[in-house]
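Presented below are the structures under discussion, each in the form of structure tokens.
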Structure I
Amino acid sequence: MDEKEVKRTLLDIYRHLFTEYGPQHWWPAQEPFEVIVGAILTQSTAWTNVEKAIVNLKSAGKLSPQSLRNLPERELAHLIHPCGYYNVKARRLKAFSEWFGEKYDDKLETMFSHDTGPLRRELLGIYGIGEETADSILLYAGVKPVFVIDAYTRRIIDRLGLTPPDRSYAGCQALFSLNLPPDAALFNEYHALLVRHGKEVCRKRPLCRDCFLNAQDRDMSDGLFPCSVIS
């Protein structure tokens, strides 16, 4: 498939997803720092569990960088217990809040005023923050055009035959970032729609008969391809 076909296919997928599901209003948080906390807590757990942990932090009046720094790790772990791996995640939250205070004086505007590449490298240097978490922070809290790659995205592009030869995180990310307009709103909505489709239809055990993305028995001119699961 040449470059033009890839671009067209990715946009066709987005169009079908958006038509089916509509806007996702993601990330579900009230302010950017809450997005960052959620991005750290959602590692290896369902979002419903993260919501419970965030409610606990809010109820205790601890959802702020300074509060997280000052809160004993054991108490923080207790508050975020619903999200699982709470001891590890407590250390990660404290590591971020300490870095954030020391480097940016708890000012999100200052932090996100930095260029995306250098800031991403800084985030990756913080204990417990990997590529997906860093990119979620940049996209959803910083409104920077960075495409987030997660398990749902990998599964869908693999089944549609779009996975690039370089199957690494960077390789899959380049598939989107090099073939779509660099628009944070588009990247936000696209990723959220892929997550929705991955949860509802393109599951580990997929509901292929309910999938509107596979091109079986339909006009191939829309640029989509048969899903590998049923081809």
Structure II
Amino acid sequence: MSRLLTVENVSSGYGLTKVLRDVSMHVDTGEVVSVVGANGVGKSTLLRTITGLVHPTEGQIAFDGVKITGMPAHTVVSHGLAMVPEGGRLFPFMTVLENLQLGAFNPHTREDEPQSLDEVMELFPILRERRKQLAGSLSGGERQMCAIARALMSRPRMLMLDEPSLGLSPVMLEKVFDLIRTVVASRDLTILLIEQNVADALDMANRAYVIEGGVIVKTGQGKALLDDPDIQRAYLGL
């Protein structure tokens, strides 16, 4: 597999507050890579730094061999990176269809919008039923599906998901993770998953990183980390 995303010795934060400290990681084409850890350890900041919403104070980030460090977020998207932010961040007073159309705002993907709409509504049939409904009136699970579908409208090569299980019931949580697996299989996508639901995140990951206090403290195959006594004790209550 070829190296798609490389993060080298990256530090970043907000103002004088440093959140990430000398983080290095990579994602290869076709992988599902999870980054797990407790709340407030820097998982979301990592995604925001990769996508250009937060600029690193140190280190370099490259996507498919192109340096994207410091690029504005809309330019990063044009390179084939898309992020589903924590909570989905839909526009509540716009319809489901209008939210989806916003995902194809980039000139490189705008001409493919009709085909992309058909594809995401095939993946998420409930969105076809809800297409004229205001996004703010959707259930939690439907909002997460709409947010994932909106990201897919940009026809990314790599999809980054920030806490897709947030606020979902156990039943809907499993449904959303099953849908992520379906998206991976149908689109042959590379996935970077940020998640505090450690068991599900490690179960579906080819590889995973454990982050604590803004530092990567452990890495390995997802199933191997799931069986790691330290991980079980710290995150799974075993």
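Quick note: the coordinates plus some simple rules give every number you see, no bench work behind them. Note that the coordinates shown come from a computational prediction; the quantities given were computed from them, not determined experimentally. Cβ atoms are built from the backbone, for glycine too; each structure is taken alone.
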### Message
Comparing distance in nm of label points 7 Å out along Cα→Cβ at positions 137 and 161 across I, II, which structure shows the greatest value?
### Response
I
### Query
Among the shown structures I, II, from which was the value 0.9 of distance in nm of label points 7 Å out along Cα→Cβ at positions 57 and 89 calculated?
I
#### Entry: Structure with the greatest value (metric distance in nm of label points 7 Å out along Cα→Cβ at positions 33 and 113, set I, II)
II
### Query
If mean count of other Cβ atoms within 10 Å over residues 97-104 comes out at 20.4 when worked out from the coordinates, which of I, II was used?
II
### Summary
helix-only ellipticity at 222 nm (-39500 (n - 2.57) for each DSSP H run of 4 or more, over all residues; to 500) gets -10000 when computed on, of labels I, II, structure II
